[in-house]
1. Quick check: 3.7 is what I get for distance in nm of label points 7 Å out along Cα→Cβ at positions 50 and 74, calculated from one of 1, 2, 3. Which structure matches?
2. Among 1, 2, 3, considering only relative contact order in percent (Cα under 8 Å, 6 or more apart), which has the greatest calculated value?
3. If P(r) over Cα pairs in 5 Å bins from 0, in percent, for residues 2-105 alone is calculated from each of 1, 2, 3, which structure is the one that comes out at 2, 13, 25, 27, 22, 8, 2, 0?
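Nothing in this text is a laboratory measurement; each read-out follows from the coordinates by a stated rule. Since the structure is predicted, the reported quantities are computational estimates derived from the model, not experimental observations. Cβ atoms are built from the backbone, for glycine too; each structure is taken alone.
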Structure 1
Amino acid sequence: MEDQIKLFLSNRAWAAEKLSDDPTYFENLAKDQRPDYLWIGCSDSRVPANEIIGAEPGELFVHRNIANMVVHTDLNLLSVLQYAVEYLEVKHIIVCGHTGCGGVKAALTNDSFGLLNKWLRNLKDVYRLHKAEVDAEVGDEAKLNKMVEVNLIEQVGNVVKTSIVQQAWKNHKRPHVHGWVYEMHSGLLRTVIDVAPGAEIDPMYVFD
């Protein structure tokens, strides 16, 4: 109960500060959202999407899951993607991973994590595809962070394989799709991959 009270007090202090800066802040915020960006990130509590890019509420549409995965059987993710692309008309999709990712680390082991095993199976498939590249790194931390990078490349690839994005490319020349890594030790972002609208993809995944 004490922890809950603390959260409500923090909320009231935050709201009061916003109103002090701009008396119409919440009134304007309640009208509509027109974000230019969809953020697909990791659920890790140390990687708050809005904060690390200095975005205000309303500027970023966000989906988060363990290890920032784009799984084609995940109706939650696909619903967010469709809404962002077709209704919000976002110009950019950012898939953001981070160094030291616990989900990626778990997938690189043979440990059993119960129900989580089903989710980690997708990451294990990524490792199987890039095993030589990941294993070429020296040291556990380097292997983990290389796996974070190759996972980003695969998840960006999964985004552009969807009919949702391909249709938007064809009809509207948007969105750009980006794969970024958030460096935990510095707080800085860096680009791993960028895919422009209309980029060539494997013909196997192209929809008419």
Structure 2
Amino acid sequence: MQTLAIPLFPLNTVLFPGGPLPLRIFEPRYLDMVSYCMKTDSAFGVCLIQDGAEAGGPAAPHRIGTMAKIVDWNKLPEGLLGIMALGESRFSINDTYVGDNQLLQGTVTVLPEPTPDEFPPELKILPRILEQIIAEAGPLYDSMQRDYKNTNWVGYRLAEILPLEADVRQKLLEQEDSLQRLREIHASIEIYFEQNDSE
């Protein structure tokens, strides 16, 4: 497995491999990070915050996160920088330290992508549900390469699009079995409809 030293960006969101991540950057430490990543064509790590806040002092991240590669940027009003990043490989944090500019740095191990499986009969509805959602999802997904036969891809997209709590998304990111991830998503969808039917 590959080990890398990367800057880390703890957020109140979970990024999945292949997923879009629009961000508005204003803190100097993250402006420096974006500048470095763009100059070196390198990635940064996105992790769900376990303790702390997005702005201010360094936050403590969950151990499993996703590499993010900047694919577009634009200047926004009031000195903000807008970037669009795309999720790449998942990683596991080995250790972290805070740099001179208060930017969290980490040594991480890149995790291999689980092998896609065949959809069992009870889960074949999920790609169809996802296809309907993406058709109405708007510009974030317009140019995305789609692979409705890939159990990893379908699971990641449903996990990021469906109205799930951040800690649920984090558990789905950490899940190594693509079919188990889909089963958990399917169960969440059933619970959602049961709750709405009873209201």
Structure 3
Amino acid sequence: MPLALVANVPFVLVVNPSLPVRTTAELVRYAKANPNKLSFGSSGQGSPHHLYMELFKTMTGTELVHVPYKGSVPALTDVMAGVISLMFVDLAPSLNLIRAGRVRALGVSSKTRVAELPDVPPIADDVPGFEAVAWQMLVAPAGTPKPVVEKLHEALKQFEADPETQRKIKQLGMIPIATPPVAAMQTYIKSEIARWGRVVVKSGASAD
């Protein structure tokens, strides 16, 4: 039973600096001109890093080669080394590397910019409709009485609206969200299950 949607967790699309692209649009053009020549890393088959790129491939009509790793950090290390060309990566492990020029950030996976990378545009600027974010939600056990759910929902809604709460959420590399009503969150969960279920099946991460 959802109580409050707290924040979205954006990822960053990064490439090896030697790749001759500086924007998402340039990456799409380069990938289309060189099908299956670019490889992307992930933290494993079916991980967010993998599925976000599968969504990107579908929406851009590009052909990229998936290289699964045992964790996102080894994959990111190989992007820096030029062993693989690109990947979607969490903000936390990539931020200092981006600032140091070890990898090049092309875009963020959220529909809005991220405070820690103000100069990096959303991928949606070049790929309309693209959004791929993890989300943080507080939940209660199924069957929790409705009055209790509503009371907790209202309390958490007020807590989230506090400027200090929002500041701390942003410091963690997340984007604060004004939580929707409980019924809307239930609908959102169902839509996310359906949306990513289609991506999982198309990616081959599931045999179903």
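1. Comparing all candidates, it corresponds to 2.
2. Values: 1: 19; 2: 23; 3: 34.
Result for relative contact order in percent (Cα under 8 Å, 6 or more apart) over 1, 2, 3: largest is 3.
3. Details: 1: 2, 11, 17, 18, 18, 16, 12, 5, 1, 0; 2: 2, 13, 25, 27, 22, 8, 2, 0; 3: 2, 13, 24, 25, 19, 9, 3, 2, 1, 0.
Structure of origin is 2.
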